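Quick heads-up: structures coming right below.
Please treat every number below as a calculation from the coordinates, not as lab data. Computed from a predicted structure; not experimentally measured. Cβ atoms are built from the backbone, for glycine too; each structure is taken alone.
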Structure P
Amino acid sequence: MINRRHVGSLVLALAFFGTTPLSAQQAGFLKPGDAPLVALIAPPPPNDSETTKNEISAYHAMQVKRTDEEAKFAVADDDASVFRFLQGMGTETDPEKLPLTRAFFKRIGATQIQFINPSKQIWFRTRMSVVDTTINPLIEVPRSTAYPSGHATTATMFAIALSQMFPEKRDAFFKRADQFGHSRFVVGVHYPSDNEAAKIAGAIIGNALLHNDEFLEELPLVKAELAPILEPKP
């Protein structure tokens, strides 16, 4: 049975997100202590470590082989919305026709920011293009530090939420999440280890979401809106 209170909350969230910069929003689903990332994730490799040096070498090797099409796809993934996430899987949507979906997944993005930004400040890993100034990123380098990747964390959280709605597509959703994270390496703003940490972070936060009553009550409402697009046609 549809809970009208949560339909109302999604509509209010939609109005809020439409007028407020995401960085200023703290309208996520969780409370601050629900996902203790710093206690559960290893710290990043130091700038002078062999791991960091090898990751920078891997970037230069990738850059030589990177095609224009791969670069264009990765740049498009700078849009950390669920609609770009789905578009990268070949599923086109009209956000204006999916207001519950838009509000719900923006709240997931706000939840990511709530936990990843404080973690970045603690770990304070320098961006790859700052450590190696010969790297010329394809996009504007975010002002935040690198570890873990916020985009890759969000993508993992999207995969978790979408898999709850459409479990038959679970493998495809998580494959897309990996691709979304890899795009951050392709454009030159994240190390691979930033993305690996993001997978763990996304799983920790995602698990907390799966134990959150409000998230669980809104999930079927969003599934009903997305079902005509994502459920297999007979």
Structure Q
Amino acid sequence: MDFFQQLSTYYDLLFPFKKSTFNFVKSQLRDGSVLDVGCGTGNMSLALIDAGYDVTAIDLDVGMLHIARSKDGRHQSRFIHVDMTKIGEQFADKRFENIICLGNTLVQLDELEKINLLLKKFSNQMVKGGKLILQIVNYDRVLDGNNFEFPIIDCKNVKFERSYRIGTNCGRFKFTSRITDKKTNEVFTNQVVLYPLRKGKLEEILFENGFGKIHFYGNFYGDNFSSKQTACIVCAEKNDA
């Protein structure tokens, strides 16, 4: 079993669904369709379906999608294996009222040009007045503090450790994840390169790609963004023009 297979197995234990997160997301959406980009094991998508939204959920990890599909047989077809950079081809004739991209998914693209292009594709796939919600790590805090350590998640059967290190590759970050299976004592490690996207740059490229009414939050309780918080959550609206 590789790292991502192990992560998908324990994902819901490590990152349980939070009603407060759902309530925040729901409060920011307009009625209609939702594209959930990087849906993981599907908890947010399924909750939005139950709330009456027409949800399409995509992820690149087949293990995550398998778990998502297994949770409710009525909605298996809503969970689609798609690279988020290919949404223009996958949904050429569809426009969404809402797009959400949570869980630091956006910065899995390790170059600013790639992030900019994805936000352009998001804009192209949305109706005028459509709502966009993004969640990434607060990279202002990470960069200004040099190294940033997440708290260890230590559950009954698994321990999950994460850390950032500033690499030599044009200021990008090396993000290391380590899963310890307490039953077998097996350790699974993964390292990826992420782009540390600051709030100011994110706001700039959102404007460039036709988004307005941009507001930043520091958590899913609705507190305004600050340099001390660990999250950077942005809600924006596609301009009518």
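From P, Q, which structure was log10 I(q)/I(0) by the Debye sum over Cα atoms at q = 0.11, 0.18, 0.22 Å⁻¹, for residues 64-175 alone = -0.43, -1.07, -1.33 calculated on?
Of the structures listed, the value fits P.
Upon calculation of relative contact order in percent (Cα under 8 Å, 6 or more apart) from the atomic coordinates, which of the structures P, Q produces 19?
It must be structure Q, since only it matches.
Upon calculation of mean count of other Cβ atoms within 10 Å over residues 104-111 from the atomic coordinates, which of the structures P, Q produces 23.4?
Among P, Q, the structure yielding 23.4 for mean count of other Cβ atoms within 10 Å over residues 104-111 is P.
If log10 I(q)/I(0) by the Debye sum over Cα atoms at q = 0.12, 0.22, 0.25 Å⁻¹, for residues 56-127 alone computes to -0.35, -1.08, -1.26, which of P, Q did it come from?
Q
For structures P, Q, which has the highest computed value of mean count of other Cβ atoms within 10 Å over residues 32-39?
Between P, Q, the highest calculated value is found for Q.
Identify the structure, out of P, Q, from whose coordinates distance in nm of label points 7 Å out along Cα→Cβ at positions 136 and 216 was calculated to give 1.1.
Answer by label: Q.
Can you say which of P, Q returns -20000 when helix-only ellipticity at 222 nm (-39500 (n - 2.57) for each DSSP H run of 4 or more, over all residues; to 500) is computed?
Structure P accounts for this read-out.
Check the numbers for Rg/Rh (Cα atoms, Kirkwood Rh), for residues 112-191 alone across P, Q and tell me which is largest.
Answer by largest value of Rg/Rh (Cα atoms, Kirkwood Rh), for residues 112-191 alone: Q.
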